[in-house]
Structure I
């Protein structure tokens, strides 16, 4: 028995008020990108009395805090991201963002508050730790590659296992969902500039109109996805921005398309990116035009280790009950830079449901919505789950090392 479910659940509930207070403070004062000085200081202030080995980042305002139990034992990492999104908030909450066009619309305020709470919960149980728990407070998840910055600075040194929680309003409050293998998609960005020849709208034959060619490229990309991509290893190409023209009687010289490519396997990702350039350039060439394609690499597929995903389901079931834990039937097409951690260390990420009271999980405004709301009560479950995963992970790593030593001795 690595933990007592009733004990951890009660500890989580006892820390809920403090976690909610911190979450609301962060929600009111969101920060963007890799530089989050106010958020960093709030974390440091709340960790100050816990006797942790704390260090801060040199290329970002990250925080790494080690809670050392057995100094000769393994290390398990728990992660929470801290940054907000560059978007307005329209929730009318009493603690709504006070920073113009900046909102915690992806739950990172909640992630940070739960990880602080988990540090306090586990600090009270230091004597039970068969090793070290490393708390990874990460900036720059929203497209700024914050995890890579922290990995380059050594956050994974010595780590044997990793775990992260992502909240969602689209699961019932207090439910936990995860799956083995791909959990979240890769996400790459593209821009396509179609170059034609401008002219008067009354004489298109004297020009070479890039707008219908751009439209043809959009259709051709959708055809590629539905006809050439394996439906069991799906990909999504979304053209989300189309810009062309200056006046209603002028054929422009250029048309711009922008969007994202998402996939849940490396093979599909590579095929979709190659096809994007091939389709765009050849459709344009068929109309005596040029298409210039620019690709920006994004996050890779977030892949849960199969054993760690199974262990997460087992641990969450023991902690919360079988009626609140599900194995997700398919990946989610959003992306996460926790993917970089899982490329290096066996681990898993799980979703924690926070559907607001009275809402339908299938219809609640999702993450990245300007009206995204959550039920804060399951934060208690999130803190308890972090602690349970740390205690279980350390015990399993110690047992595994012991078994390996016995096998080598024999």
Structure II
């Protein structure tokens, strides 16, 4: 009996060891190479405000980089001021422009430079009975409001419309204080922003597309770039050189990307597996095998808890085609703050997301270099993070 028990225990132990070994073999394993300072992961919840969270995250990390104390800045102040400007533009353009809760990094820079900023405690933006941000009702209400105004039902535009619009923002996000106190000192939003010690003119937006000349500036043609901010256009290898140099020198990078790809998982990994054209949806082989869309995607992406696969070699032409076909879309803003490698030595970027800390890596994503090359829309960096030879080509002093 004891002998049987011994062998039973031994068998279970071997089985458990085998399972553990299999789990270790069949999962991504990362080694951090460089990790710059960031503030804690936040949660945008059910709101289209990633652009504000990631932009604020960049400036919060910049304060840490220059030796300032950690601060928690109010994303909803940026959202609120941007909504006001967006409404004014929408009405002036007869309702013929984009009006949603989306935005771009430049909105954060513009607001902090021109209107200021608040600490999070002064404007949490949760005046509507929710513990987390839920903007569907607010977005729909504001869109309906400005649509009515732009249609001029009285054959003229009322002098009261802006007051009414601000009243909705007051009700949902809270009134903006004209003055507040931090550490015993009184500030306005503008003086508080100035007290942070950041020069917002030092932050440069970069991109890489072939439909505009390299080393020139253009406004990326995406709906959320409603202020028509311009980005410097670099060859792809130089854009990636800037990102790598920034991380190496201690800077973080605001990163706008397409996250609607299957390769961008909801559990902390973003990869860009190599695909064979004959296996893609719509191909002869796909039709012959009678595979569903889901089955085809599974055959391409596999189980992303399995060992890392060979990834796509990204070229400027591949990037451009995906952008032109609207396969690469401006979905999400995040913050690159470090680098890592997987067990095969493949390079990844450490990315701070704004979806809370419920994911496998507590709100941090590991994004492969191939994915970043393929799906980057634009990157926001301090000008000193750009190598001197590239700055010279762009004419940035």
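Values in this text are rule-based calculations from the coordinates and carry no lab data. Values in this document were obtained by computation on a predicted structure and should not be read as measured data. Cβ atoms are built from the backbone, for glycine too; each structure is taken alone.
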Assign the value 5.8, calculated as distance in nm of label points 7 Å out along Cα→Cβ at positions 167 and 199, to the correct structure from I, II. I
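Comparing distance in nm of label points 7 Å out along Cα→Cβ at positions 159 and 183 across I, II, which structure shows the greatest value? Each step should come with its number before you reach the end.
Working: I: 1.2; II: 4.5.
Between I, II, the highest calculated value is found for II.
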Structures I, II, by mean count of other Cβ atoms within 10 Å over residues 127-134: label with the highest value: I
For mean count of other Cβ atoms within 10 Å over residues 55-62, structure among I, II ranking highest is II
When mean projected area of the Cα convex hull in nm² is computed for each of I, II, the largest belongs to: II
